[in-house]
Structure formats: structure tokens, C-alpha cells
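Below, each structure is written out as C-alpha cells.
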Structure P
Amino acid sequence: MTLQQAIWRSTGNPFVDMGQEMMLALARVNQPEELTSEAVEPLVPRLVNLYFHPAWNKTMYSIFPNSPLTNPATKHRQQTYLDLLRHWLSLATHPQGDVITDTACTACGDPAQLYLYRTFFPMADAEGGNFQSYNVAGMPFCGACALAVQFMPLGVAKVGGRLALPQFSDSLAQYNWSEWCWKQTLVSETTDATGPVDAGTARGVNAFFALIERLLRESADREMPDSSITLYLFTNYNQGPNVELHYLPTEIFRFIKQAMSPSLQRAWQQVVRRGYRPKSQKVDPEVLDEADRLKKQTNQVYEHLLQDRSISANFVDHQQRRCIGDWLLFKAYLKEVRGMDEQRLESLRTLGDRIAEIMRNKRKRLLFMERTGHKGEFLEQLYRLAKDAAATGQSRPLITFDELVQDVFPHDPQKYESWREVKWLLLFRVYEVLYDELRTDTEWTTGDETEETIEEVVG
């Protein structure tokens, strides 16, 4: 089948495209252009039967309200819905028949064949023609797009009372998501106990990362290309339809992929655990397990990643003077997300080694470094450390001029310039090198972690 003859193809509409992806997964084909009416026809009764399972049918109230799926006033609901979908399949098979004159489909641009309102298309116009062009009811669609949207719920996840629909910029990554959801659908078809994938929390940002991490963990055997992701968090209830968008850039997804590798996954969870912030200080974090914290607490690691704010402070425990995670994870974050190149990272890590040797005998330098709250204070501590190094008779200066302007305080706009990023990297390396000594050291303590450590301010 050529592209010109194809019934279904990518449209850019997240609801339509997700429906098509799930049709692909159920039909076991790779591209929308490979879908034929013969391949889709047996999927329709299969879909209808699934949607009338109790766990799935309950979800339909927030996706297709007042449709035959949910409206008790509709006679023979299951058969009515099945007949409707079969009619739309017939329209899709004959795209030139029953067209609306001079009207294009909202999603794909082909001649429109029917009008849909929110009952059958989330976030569309309400039923009735008030305030709409030519007093028409709903939005124009072709039969192919109308049918595709009915498969869309198979590719969404529950986030409390809302639903999450991820749209990947890379087609293979989107395919991997639909394949993962398809596996959950197979379970649903054999038991009435399961509905859509549950993110385990009503918090949108927590849910976004939890779903991505779960996808990567459970699809480790599949190639996962780099991709940006837009998450549509929506509800389509009659009285309160709403949509909330979250965007994850490609570089953050690339970092999360590395963080979820078998060798780094445990270290990443340690960093994530540092990000949970209870609403009340009276809550003992040790009382809550990971599932409870995901459900009940905001996670600043996740929040800051989406806000393009640094999470470097979460890689060090300022109070216990220890590293969180490991160097390979921290390095991946600084490289992929903060834009540090390999040469700069190694230069700063080596500088950390030299500083650690000075602090081994001058613990006050560590205490002062930890307490620096401004760029000027940080620069002063580096100056004092440089004097200490010179006093020992070292032939090499602690920091050369080139290292100072290229690595510590670079002025290249392509490099990340925050001095705090450098501070946390140096402290990470000092804690790593001096771990044994610091673990048994009782002479110097930093006291409670400062607010600056937890709520990092870009300087």
C-alpha cells in the first residue's frame, strides 16, 4: 500500500496518533501506512469487549463521557458502540464517500465525514452548536481519525483522576511506549481486575518520571532512541475538562536512559530519594516507603529537571560528608544535561584531587568551602587553597590561569557557567577521596544542611 492509498498515517494530533500507535501494536504491524481495513476489522470487537470490563469501563467516564460506553440511558450499550465503530471503519475504508463539503478533518486534513464532540474526542467542543462556526455540533473529522481516537485509551496511564498521554518526538520511542502498553492490554484482556497502566501517584511531575523510568526498566531489551517527550495530562469530564502539559527535552531523556542502566540504576534511586520534600517537617521520611513518597511528596529532583534547574546539590550529602550515587552518574548528568564537555569534567575532577590533598591536613578549608554561599566567597576559598598549595613548595600551581578561565569560571556561552556546579563537583570529589578520614572525623562538622544545599539558587 502506497502512502497515497494509506488509510491511516501520522497526523501530529496526540490523541489520534496514540490511537494509531495502539492499533499498530494490536495488529502487529510497524507503520500506520501498513494498517488496512482487513487488519483493523477484528480489532474493533476486541476493543469493545475490553472497554466493557469493569476496570476499563470506569476509566471511560473521564475519556468518553455520555458515550454508549458510559451512558446508562443508551439501550444495548455494547452493541450500539460496536455498530458505531464499525460505521466509522466503513467511512475510513471509503474516504471519498459521505464527505462534508469544503470541510477538512481537524487532525489529518483529509475531507471530513462527521462531526465529533467531547463525547467521542477528548478536549473537543461540547455537544451543541452554540458559539460555533455555522452553528455546527463539534469538530470535523474523517472516519479514520474518529476510529483511531477510540483506541487511544489503550496508550494512556492513570495519574490519580487524570490521564497521561506521552508524545515522543522519535517514532521508534513512541512505538516502544505503545508496545509496552500493549503488553499491559494483554493482561487486561484475561482479567477484569486491571485497567490502564497506573502511574502510582496523582502528582503530575512524579508520574511523568515514574512512567519513563518504568518504561526504560521494563523495556531494557529494546533499543530506545533519544527523544523529547511532551506529556498531556488531561481529564475529559463533562463539568471539568482540563489539560496540563509537561515537556522533557531530549538531553534529559538521554540522561535518564543512562541513569536507568543496570550499573547506575541504584545510584540514581539514591539521588531521587534525596529529592522528596514532605509538606510538613513533622513527617518522618523513614516511615514512608518509596511508593508512599512517590504518591504523597513533591520530588525536587524531578521538578528541577523539568524547570532546567540544577540538581547537582543532590549528589552530595553535605551533612554526612559523603557522595550520593557515583561519579559515572554525576558525570553523565553534568555532561548530558548541564553541557560540560569531557575535558572540562576531567580537569575539574583532577583539581578536586589536588584540593583533597590540601584539605586532608587543613579541614577548616573544607568547612569554609562547604559554607560558601556566593561566587566571591567561593573564589576566595580557591585563592586560599592556592596559597596553601604554594606554601608546600609544589612546582605546579593549584590552578593555572587557563584552568581558571576555561574550566572553573568559563566565559564560553556554550558552557554552563554557574560556579555552584563547580563547587558541588569539587566537593563530590573531595568526599570521594577523603571518605575514610571524613567518616571517622569528629572534629569538624557542618551542622544541619543549609537551605542553599536543598533549594539550589543559580548564581
Structure Q
Amino acid sequence: MDFKKFLDFKSILFGVGIFAIVIAVLGFSGKIPFFGSSSSSKKLTGIVTVWGTIPQGSMTDFVNAFDKAAGTYSMEYKEVPYNQINSKLISALADGIGPDLIIAPAEIAFSNLSRLYPVSVATIPEATYRSSFVDAGAILIYPPYGYIALPISVDPLVLYYNSDILSSNGFTSPPKSWMDLYNYNSKITKKDSNGNIILSTIAFGTYDNIPHATDIILSMIFQQGQTPVEQYATKDGNGNSIAAYRVLVDQSTTDGGISPLNAALAFTKDFSDTQKNTYNWNATSPDALSQFISGNLAFYIGYASEAGYIKSANQKLYFNYSYLPQADGTKSTATFGKLNTIFMLRTSPNASEDSLAYKVMVSLATGPFSQNLTGVTGAVSALKDNISSAISSGDQGAEIFGTSALISKTFYDLHRTDLESLMREAVRQIFNGEKSTVEASKQFSDNLQAVYNGQN
């Protein structure tokens, strides 16, 4: 079966295994007084309040080390759950008690654009920014204001695989393309005499029991050369320039081609369609991560940061990891990556480029503590120099995860909750036969566009 008919294409973690690597320190012409630096004639004092989605326990040692190195100033960190941070921030700002800085995924920054104090291009010139941070960080550039946030780390989707299962079925390496999965599936999937699945190859075609189902599909869209949502400039009723957003998931990048979302949904549907010999997964299967850990699933698509958990969950599991499979016929490779960022609020006391909070923000993203903070997130450094140093160490995790970080893509993800809800409904309708992949793709695109239109 030709994938083109669907996709129409004319130590384990950096924060654990590579933590001892020499840290690349970016001074940006000495404008930012990093810890121990004498570039500033004025001694910094005070307390920087930081909210973040990183667990409190994970940040304790980091904050203690930060305070010790800072000497004359300190950090107060408060964990706020991902699904509560926006509402709690609005409430706190209304009461005049908001934090100075926030460490959170990029979509949290996007959803608080009007509340941010941008990083100036005078602090980090755009050419320096682009050459220093991973390409996914370009999404944070907002001309002419500068950067709405600074990248801390990127967590790319990768392919985990059960080495024993592959070896016992005659495979010496994991699939490099999505089309390869058909061959792997035909040899690996096992069913009993009643047709019940005993061993699955890949979890596709459902939603609730597949972690990161939305991001997997987004990866396939990026691999087809399309961005899910683009930003463009328009005018409001008063003639002022404002940002607007266009949803592109249902628009082909080639004349007469199949839409990227339709192609991805049609492909993944094959593996949950009971009427096809590719059937190997259904809605009643336990979730993909637990199935992989228990040895009942050959491949699991997860984030680089999950490697440590998988290893600890089943120390007898002989697994490995590789790059996310790619679409046949494409000139570039891509995977979806979660971008962790740090940003400053306009309400921070004396919000300016000379404020303590501003200097700490830039230092945490670019200075000696950037790699330490990356380790806390469990992902990959957003600094290209750090990635290059890690890859050159020869560590397998550094190569796979680091290269995946370099090819990671993200987008203007302003409405993550709505995005996932709409994707869940699209997959459910296809699985239940209520809509074709063409119909579900169009409905998803139209509904998501309506959500973005309400943003303006």
C-alpha cells in the first residue's frame, strides 16, 4: 500500500545522562550580568517571584543552587498546575499579586500575549537569537517588539520500540517511514483464534488510550510541509494593525493534493479498522504507554522526557528509541516538540530591561543555569551549542533526542484545550463511522478556525 495515496507527498535524557557536559554560556556582548559577572556596576538585590508548571519538588534543588550563586538576590518559586495557570494568573493579577516571571510551555505564553513584557532585540539581536536557539524558538519572535518569551527546553516526540519484539520478528532496526509500519505490522501483530489482539504493533486510530494523539497527528501535518496555524497581520475597526490566525490543517501544500489532516487521519485509521488486515488496535485497548511498558506493544510514540519513567516502570523491559518515522517523499524531516519557555509579565514591579526580573529571565535562558533548568524540565536544551556539545559526546540519547529537538516544530498554539477537544471528536467520529476522514478534517478545520476568530 502506497502511503502517498494518503499523504500525497509529490544516560537517556539530557537532563540526566548529559548533565555533566560543559555548559555553553552565551553572554550576548556582556549586556546581561550573569552570575558571578562583573559586567554590571550595580549590585542586584531583591526577590524574583516565579510561577511555573514544573513540580515544586523538582525545583527545590535548582532554586537553592540559584540563590546560593546569586548571593544578593533570590528566587521564590510556586508550582501552578498546567490546567490552572491561566485562570490563577488572571485572578492574581486582578488582586495585584501576580508573579514576576513564568516558566511554562509556549502555549501559556501565547494565551497571555497582552500581559507579557517582551524581551528586546537590543538585549538579544534577532540574528543572535536565531543562531543560538533551536528553530522551534522562532515562533516566539514578535516583530517589532522582540520576543514574547525565551526558550528553555524542547521536548520532541520520538519513537520508542521493544527491541525483543523487533528481533524475534526478524527486524534489526525500527521503521524510518510511516509506510514501513505496514510491513512491521504484518509480522508483529498477533491475534488469538477469535481475532482478539494479543500483541499490537502501533497505537493508532483512537484517541483516549493514545497519549499525545493530537501531537502525533500534528507531526504528520508538519512532515507534509504544512503548519497547522499561521499568523498574519490585519486591521481592526480603527485601522490599527493586529494579529490574526489562519488554520491550515485542511489545506494541501500541492495543487489538487489531499489535505494534510485528512491524510494523517486516513493513515492512522487503517490500524484500528476491524475490516482491514492492518487492524491491531481498538478503543478498548489499555492505554498505549502501559501496553508498551508491559511488553504488549512494539512501538510507542512519546516524548524524550518519558524515557526515564519507562525505564523505571519496568526495568526488565528491553527497549530503545529512535527518530519519529517520516513521510515518504519529503525533503525535510520534522517532529512535534513541546517548547518550554520563560517570560516576564508587564505587571512585574518596575518592569523594564533594567529590572532584576528581566535580567534573571534572560540569564536563566542563556547563562550558566540554563542547562540546570533544562535538566529540571527533563527535556532537551533549547540552546544549539548545548545540543551540539551533547551530541559530540557520543551518547545515544544525546544524538537521538538532540537531533529530534533540532528538527522539532511548533506553531501558534493559542487554544490547546479546544484543539485537543476538537481532535478527539474528529478521531471518534471516524472510528465510529459517523464521518469520513474528509468530512471530519473539514469540520475540525472550520471549528478550530472559529475558535481562533474569537481570539481577535
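Any read-out appearing in this document is the output of simple, stated calculations on the displayed coordinates, not a laboratory observation. This is a predicted model, so every value here is computed, not measured. Cβ atoms are built from the backbone, for glycine too; each structure is taken alone.
The table below gives the values:
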quantity	calculated
Among P, Q, structure where distance in nm of label points 7 Å out along Cα→Cβ at positions 231 and 303 as derived comes to 2.2	Q
Of the structures P, Q, the one that 3.9 was derived from, the read-out being distance in nm of label points 7 Å out along Cα→Cβ at positions 343 and 367	P
Origin of the value -13500, where helix-only ellipticity at 222 nm (-39500 (n - 2.57) for each DSSP H run of 4 or more, over all residues; to 500) was derived from one of P, Q	P
Structure from which 17.6 was derived, mean count of other Cβ atoms within 10 Å over residues 111-118, options P, Q	Q
Of the structures P, Q, the one that 0.65 was derived from, the read-out being FRET efficiency 1/(1 + (r/R0)^6) of positions 87 and 263 (r between Cβ atoms, R0 = 41 Å, to 0.05)	Q
Structure (P, Q) behind the derived value 11, 35, 35, 17, 2 of P(r) over Cα pairs in 10 Å bins from 0, in percent, for residues 247-374 alone	P
Computed 17.8 for mean count of other Cβ atoms within 10 Å over residues 47-54 - originating structure among P, Q	P
Of the structures P, Q, the one that 24, 54, 21, 1 was derived from, the read-out being P(r) over Cα pairs in 20 Å bins from 0, in percent	Q
Among P, Q, structure where semi-axes √(5λ) of the Cα gyration tensor in Å, for residues 55-326 alone as derived comes to 41, 20, 18	P
Structure responsible for 1.00, with FRET efficiency 1/(1 + (r/R0)^6) of positions 63 and 183 (r between Cβ atoms, R0 = 41 Å, to 0.05) calculated and labels P, Q on offer	P
